[in-house]
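Computed from the coordinates by the stated procedures, all read-outs in this text should not be read as laboratory data. No experiment lies behind these values; they were computed from the predicted model shown. Cβ atoms are built from the backbone, for glycine too; each structure is taken alone.
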Structure 1
Amino acid sequence: MKRSTDRILTTHVGSLARPQRQLELLFAKERGEAYDVDEFASSTQQAVGDIVAQQAKCGIDVVCDGEQGKSSFLTYIAERLRGFSPSEKQGEDLWIDSRETLAFPEFYDAHRKAREGLIAKPVKLVCTGPVEYVGHDILQREIANVKAAAEQQNVEEVFMTAVSPSDVEGQQPNAFYKTDEEYLFAIADAMHDEYQAIVDSGLILQIDDPRLLTYYISRPDLTVEDCRQWAEVRVEALNHALRGLPEDRVRFHTCYGINIGPRVHEMNLADIVDIMLKVNAGAYLFEAGNPRHEHEWKVWENVRVPEGKTLIPGVISHSTPLVEHPELIAQRLLRFASVVGRENVMGGSDCGFASFAATEQEIHPSIVWAKFANLAEGARIASAELW
C-alpha cells in the first residue's frame, strides 16, 4: 500500500452516507422483502461512482466505495455466509447492560427511545450448520463498481472493507459448533475467501474489528486482563483468516463504535495496543481525534511500531458535528510524526460516518464532506512543515 513518502496521505475508515433510494432498497433487501434487483444494481453502481468522486473532490487520497452496497459494515456478511438460520436468539448488543449504559442509564435510555423505529432491524440469525462463504458473485460486483469509479478520478489508491471473524461471531450466536473457539475459527476459514479475493483484485483490504475494543465495554463483569486474553484468541483467528496474504496489502481498523455519548468506560489504548499490533497488517487505524482518546498519542512514545508499518490515527471524529480546524488536524498529525516518523503516518478518521445506514443523520453528510476537506488541508499544512 502507498505510504507517506513525500507528503502525509489521507484516507478514512469506510462507511459514508447512502442516497435515500439506496437506503430504501438496502432495507427491503435486508428484511427479505421484495425489491427490484436490477434497480438495486444500477443504484449501487451510481452511488459508488458519486461517493468516490466526492472523496476525490475533497482531496482524500486513499478512497473506497463508502459501503454503498451494504446496509451495515456488520450485517452485510449474512448473505455471504451459509450455515445460518433465522432465530429469536439475540446476538451481542453493545448497549444492553454495558459499562456505559450502567453508568449513564438516563442518557442511553433517552437516546434509545429517540431512535426507535428509525433503524431497519435485520433478521436475527444463529449458526445452525457448517459456515461456508458463498458471497463470491456479490463481492466481485462490489469490486468492479469501485474500481470503475476510481478509474474516473485522480486518487492514490483504493481500499475495500471486510468484517472481522470476531464481529461475525458476536453478531450471530453459535448453536452448531462444540465450542466458541471452533466456531470462531470456522468463520475465519470462511472469511479467508473474501479477504483473498479483495487482495487478488488489486485493492487494499481493510479489516473492520471494533469488537476488539468494544468487548470490554459490553462485558462489565470482566477485567482488563480477561478481555486481553479474549482478544489474543480473536487476533489469532484473524491472522488465520489472513494467512498467505501480504501484510502490505492489509490494513486493520478498530474503534469504540458509533457512540455520541459520555464514553467514560472505554478500554484504554495502552491496555490493548500490543495485541492490536500482532494483527498481520501493514497499517493500523484507531481513534485519536476525539476528546476521550486524543491524549493517547503519547502511548506511541513507549511502543515500537514495527518496521514498514503505518499508523492511521483518526484526526477527524465521527462522534461530534464540530468540523475540526485544518490547523488542529495538522497539529495532530505532527504529534504522531514526531514519535513514529513522518513516513509512518497517514491521516484518517476515528470511525465510519454511516456504519449502520439508518444512523446517517447523526453526522449530516454535508458536515462529513467539510471534515474531509479540512482533513486534506490539514495534511497539506503538516506536510509543508515536515518536508
Structure 2
Amino acid sequence: MRTYDVAIIGGGIIGASIAFELAAEKLRVGVFDRQEPGCEASWAAAGMLSPAPDSPRDLPLVPFAKESLRLYPNFVQAIEEISGKPCAFAREGAIELFYSTDAEAQCRARLRSLNELGIAAELISADAARRTESAISASARAALWLSEEGSVEPRLLMEALLTAARHRGIDIRANCGVTQIVREGDRCTGVIAGGEKISAAHVILAAGCFSGQIARAESLGQLGLTRPVRGQMIALRPANGAAGLRRVVRSERGYLVPRRDGRIVAGSTTEEAGFEKHVTAAGLRKIIDGAVELCPELAGAQIVETWAGLRPGTPDDLPILGPADLSGLWMATGHYRNGILLAPATAKLVREWIVRGRTTFEVDAFSPLRFSRGEAHARTAV
C-alpha cells in the first residue's frame, strides 16, 4: 500500500499548486487525476489576473484575490526556476471599456467601487485608451485603466507547474481517478485510486467541478456543492497588418487576452449545460460579437482554435476552502472563474492549515461547512 503525508484529488491548477507548496515543506505528496493533469478548467482558462469583482456576489472574494495577485510574481518565479519552463506571466495592466449612452456615469460608478475595495484604477479618456492600444474601437465612450492587473498563459503555467512539482518529488498519477474516500471511524485515512488503496494523513479534495460527484458519492454532498459551468472560448490571429494587443482589454460583453505568439484569446460564455463540453454556434457568435466591438479589426482575424471548459461553480459563486467535518479531509475547490488567479493564495492557505494548524488569512466565508450552517439556520428560522 502506498503511503503519503498528503493525497490530493485533482491535478488542475489548484491541486498542483497545493502539492508544489506542500512539497516545499518536505511532505510526501501524491496527486491523483481522473485524466491527464491540468486538462480541464485550467487548460481552458484565459489567464486574466484581475481581483476586480464582476458582480456583488464576488465582493467577499476581493481581499483573497488581491492577496493572490500580490503573491503571483514569486509564485511564477519559483515555478520557472525549478522547471526551467516559461509561464508567460505579464503585468501590463488592463483596460476596461464602456459603450452605453451613460458610459461616463457607469465608468465613474465602477471607479468608485474599485477604489473603495482598494483596487488600483483610474479614469482615462477613450482617446487615451486608443493611444495605449490602437486597435480599440472608436465607439468606446469611456475607459478605466487598471495598472496592477496582469495575465498568464494557463497551458504554459500548468506545464511548468507540473514539471516543477515532479522536480520537488511529488508523485503525479494521471488517469488514476479516486473512486472512494477511505475512513476509519470519524477520520479520513486515504483514498482508493485506480483500484489501489492509498494511505494518507491528509486528503485534499481539489477536483474542480467533479468534486461534487465525489462528495455526493461519499455522503459529503453539503461540503462539495460544485457543478460544471461551461465556458466557450476562441483564439484569434489578427490578419496581416492588423494591430495587436499588449494587454487585457474588456467590457461587460467580453474580454481579449493577448498571447506572446500573436494570438488573442476571446471569451467567454457562462452556461448551465451540465457536463456537455462542446462549443455552440450561439456561444461562438456571442464571443465574436463582443470581441469585434472591443477591437473592430478582429472582424478579419483568423479563428485558429475554439474550445470549451467546465468551471467549478458553487451555490454562492465562492470557493470551498478548509477542513471538512471529517477529520483529515480538506476541501479546495469551487474556484469558478478564478482558479488561475487564486492558485497561489489557495496553496499558501492549505499549506498553513496542514503544516501549522492555523492560517494568516480569514476565509470563514469560504468554509465547506457554510452550506450545512445555512440549512441549520433555515430550519431554525422556520
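Key figures for this structure:
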{"item": "Computed 3.6 for distance in nm of label points 7 Å out along Cα→Cβ at positions 307 and 363 - originating structure among 1, 2", "result": "1"}
{"item": "FRET efficiency 1/(1 + (r/R0)^6) of positions 179 and 315 (r between Cβ atoms, R0 = 35 Å, to 0.05) - structure with the largest value, from 1, 2", "result": "2"}
{"item": "Label whose coordinates, when Rg/Rh (Cα atoms, Kirkwood Rh) is calculated, return 0.98 (choices 1, 2)", "result": "2"}
{"item": "helix-only ellipticity at 222 nm (-39500 (n - 2.57) for each DSSP H run of 4 or more, over all residues; to 500) derived as -13000 - corresponding label from 1, 2", "result": "1"}
{"item": "Which entry (1, 2) yields the derived value 17.8 for mean count of other Cβ atoms within 10 Å over residues 227-234", "result": "1"}
